[in-house]
Structure 1
Amino acid sequence: MLVQESFKSHILISTEIEVEFERLSNELKPHRVVGFIEEDFKIEHAKAVVAEAYISESQTKYIVIGSSSFTNVAQNSLLKVLEEPPTNIEFIIISPTKSNLLPTVRSRLPILKGEKNHTVQDIGLNLARIDYAEVFEFLKTNARIKKYEAKSLVEALYHRAIVVDMLILSSSQLENFDKAYRLIELNSRPQSVLAMILMSFVGDKNAD
């Protein structure tokens, strides 16, 4: 639990952006909480934040900005409102790393770290016995996931293979996991990246 001072404007460092937003929404009740949670925070999102900030409020309103990446132009457009926020407006910026944020943004708000409560999700697949039907179903279920969700699934697949199923991965499978993170960062379709990983396990099983 964060201390009361965290309910003033601040930067929160956490990879669990949507989880933190939900937590804040609950903890800050009955105050109004307006979220701008984006995969990539761009100038159009920053303009919407500024417009929301200048809607007058009789009680404290929290504007939560969360993203895994922020353009420099968008950040620069927020500097004035962060330094001189309108009456009853508090800002909370959620970012997975402080290096995502410009020094000029970091200098305006205190930086806090989120709860270290990260757990690897259970994907419900046995990679030692996975077949084509299970791969198809998994890809269908995760067809519209976002970048940060895709990264979490790659981590979960790796954890499942190494820790749960105790598989000895081939060099090509290890390379696929390493490549997956880079492809996701380059905005490749998450479904294609996940398929690359999963199909290597189907092929490996069928080759035995």
Structure 2
Amino acid sequence: MQISLQNIGRRFNREWIFKGVDYSFEDDNAYAILGPNGSGKSTLLQVLTGSLAPSAGTITYTNNNTPVAVESAYSSLSLATPYLELIEDFTLEEMIDFHFKFKGYGVGLDRSAIVDLLGLQTSRNKMIKYFSSGMKQRTKLALAFCSDTAMLMLDEPTSNLDKQGVDWYLSLIEKYAANRLTIICSNQPQEYGFCKHLLNITDYK
């Protein structure tokens, strides 16, 4: 999957969050979108996912040189962000089952494998609303990483994770991010140190 941005800009009211973004995100590569808090990283990610329309410019998606409609791009991506909520009244197993009604499982994965990956065997029937913030973040990440999608998009992926959780996140990157277009919004080097391509949102103010 490839995403191409031509003179992309986004504004709220009269204020430009960013503008003039010309950039291409290529298959099988990892990118970090960098910038301080409030600089527009998450807004750009929402434009990339198709959940926000740009105020200026054009965004195009292609898969093996075949154009993909913007409204169809969501089926090819997995997303984990602080503003993407889990369904609090579901148990962990119900949340997994619900998520994978819309996405396919990655190769060799199923509900039990994801519970094991999370290390939450004793909480499989526990409601999400009783999870700690760290458990919720792990669940979001596991659902995104374990989906069979060409694109993986993460915003502040280690928020609410302790040192052990950060190491777990990095193990997911090593195991499940290969052969995917991976885009990470971050200002924490531990989250994006493996990314070879860096886009600083402050260059487009």
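Observations
- For distance in nm of label points 7 Å out along Cα→Cβ at positions 68 and 124 computed as 2.2, the structure of 1, 2 it came from: 1
- Parent structure of the calculated result 20.2, given that mean count of other Cβ atoms within 10 Å over residues 28-35 is the read-out and 1, 2 the choices: 2
- A value of -14000 for helix-only ellipticity at 222 nm (-39500 (n - 2.57) for each DSSP H run of 4 or more, over all residues; to 500), calculated from one of 1, 2, originates in structure 1.
- Distance in nm of label points 7 Å out along Cα→Cβ at positions 52 and 156 from the coordinates reads 1.4; which among 1, 2: 2
- Taking Cα Rg over 2.2 N^0.38 Å as the criterion, the top-ranked structure out of 1, 2 is 1, with the highest value.
- Between structures 1, 2, the greatest calculated value of FRET efficiency 1/(1 + (r/R0)^6) of positions 84 and 188 (r between Cβ atoms, R0 = 30 Å, to 0.05) is seen in 2.
- For the structures shown (1, 2), relative contact order in percent (Cα under 8 Å, 6 or more apart) is largest in 2.
- Here FRET efficiency 1/(1 + (r/R0)^6) of positions 164 and 196 (r between Cβ atoms, R0 = 25 Å, to 0.05) was derived from just one of the structures 1, 2, and that gives 0.40; the source is 2.
Where a number appears in this text, it was derived from the coordinates with a stated rule and is not lab data. In this text the structure is predicted, and so the values were computed from the model without any measurement. Cβ atoms are built from the backbone, for glycine too; each structure is taken alone.
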